[in-house]
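Have a look at these structures, which come just after this line.
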Structure I
Amino acid sequence: MNYRVASVRALKDLYSSLHVPGAEMRHGFFRASFIGPFWMRISGRPTLDLTGLPGWQGKRFLTSDTATNVLLRKGEHIDALNMTVANVTSYVDGSPGVALRYGAEAPIPWRWVRDELRAIDDNTLLGITFVDLPVLRHFPMPFLLERAA
C-alpha cells in the first residue's frame, strides 16, 4: 500500500496493524509530511498555519516522555508547543497506545488535540491527529513522521 496517498480508512487499518513505539524509539527529530487523500495533503499546511503552527516541520522528542513541535521561522528552526507523551486507549482501535498531548494550558485548539502514534519501522511513525471534542473526534487527520538524519 502506498500510505502517502491512501484513504483514511486504509490508514486507520494500517495503524491498527502497527506496534506502539517504545521509549527507546522516542528520541530525536522526526520530519513531518501530510499523507492521505489529496484534499488532506493540500489542506494540512494551511490548517496548521491558521491554528498557530506556521512553518511546521515535525516533532522533536526531548525525552521519552516529552516532545515539541519544530517550526521553520525566518530560516531557523524553533521549538513550539511542548507536549507530553501519555499512555492512552487509542481512538482508532481501542487498543493500548501512546499519544502526544498539549495540556490544558495550551492555546485553543491545541489543548484539545491529541496525536496518536504507531511505528511503521524503526525510523517512521504513523501519526493520527484527533481533536478531542465530541463531534470532531470522528475526523482523524493522518500524518507521517520520519526520523531525520
Structure II
Amino acid sequence: MLALIQRVTHASVVVEGETVGAIGPGLLALVGVEPGDGAAQVAKLGDRLLRYRVFSDEAGKMNLSLADTGGGLLLVSQFTLAADTRSGLRPSFSTAAPPAEAERIFAQLVDYCRQQHRSPVETGRFGADMKVSLLNDGPVTFLLRA
C-alpha cells in the first residue's frame, strides 16, 4: 500500500460535474493498493498519513503533522500509482490489487482515518473518472509506503 501525499491549501474531487469531496488546508493522498495489502498496511499507512510531519511549526521547521494541525484529509484511490514502471514504455498494472480487493482495502483505510482523525476525512469515488484539483502548498510532496 502506498500514498503520494501533497500538502495543500485546498483540494477537491469532482465526478460528473459534482463535487464529491473537498478540504481546506491539509493533505491530499493519492492511494494505491497492492495485492496482499490488509489490516496491518491500513493501520500503518493510516498512522503515517495522520502523523507524518510535513507542516511547519513556529520556527518554520516541518515538525507538525495533520493530527497536530487538525487539517483535512482527502483520500483518493488511484490504481495507477501501484503500476510497475521499471521497464518499457507502458505501465504494467499487475502490481495493483484487483478492483474488488482494492475497493475493500481502500474503504478500510477511509474508516480507519475517520476513526483516528478529528477533522474532515473526505474521499473521491472509487473507480470513477475523477477530476482532482489542488493547490499544492510549498510544493510539498512525499511518497509513503506501508
*Please state which of the structures I, II yields 1.4 when distance in nm of label points 7 Å out along Cα→Cβ at positions 46 and 110 is computed from it.*
II
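Identify which of structures I, II gives the largest calculated value of percent of Cα pairs over 14 Å apart, for residues 30-85 alone.
Details: I: 57; II: 63.
Top value of percent of Cα pairs over 14 Å apart, for residues 30-85 alone, among I, II, belongs to structure II.
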*Computing Rg/Rh (Cα atoms, Kirkwood Rh) gives 0.96 for which of I, II?*
II
*Quick one: helix-only ellipticity at 222 nm (-39500 (n - 2.57) for each DSSP H run of 4 or more, over all residues; to 500) came out at -4500 when computed from one of I, II, so which one is it?*
I
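From which structure (I, II) was distance in nm of label points 7 Å out along Cα→Cβ at positions 6 and 94 calculated, if the value obtained is 2.1?
Details: I: 2.1; II: 3.1.
Answer for the origin of the read-out: I.
Given a value of 39 for relative contact order in percent (Cα under 8 Å, 6 or more apart), calculated from one of I, II, which structure does it belong to? Mind dumping the intermediate values first?
Values: I: 23; II: 39.
Answer by label: II.
Read-outs: derived from the displayed coordinates by stated rules, not from any lab. Remember, it's a predicted structure, so these values are computed and weren't measured experimentally. Cβ atoms are built from the backbone, for glycine too; each structure is taken alone.
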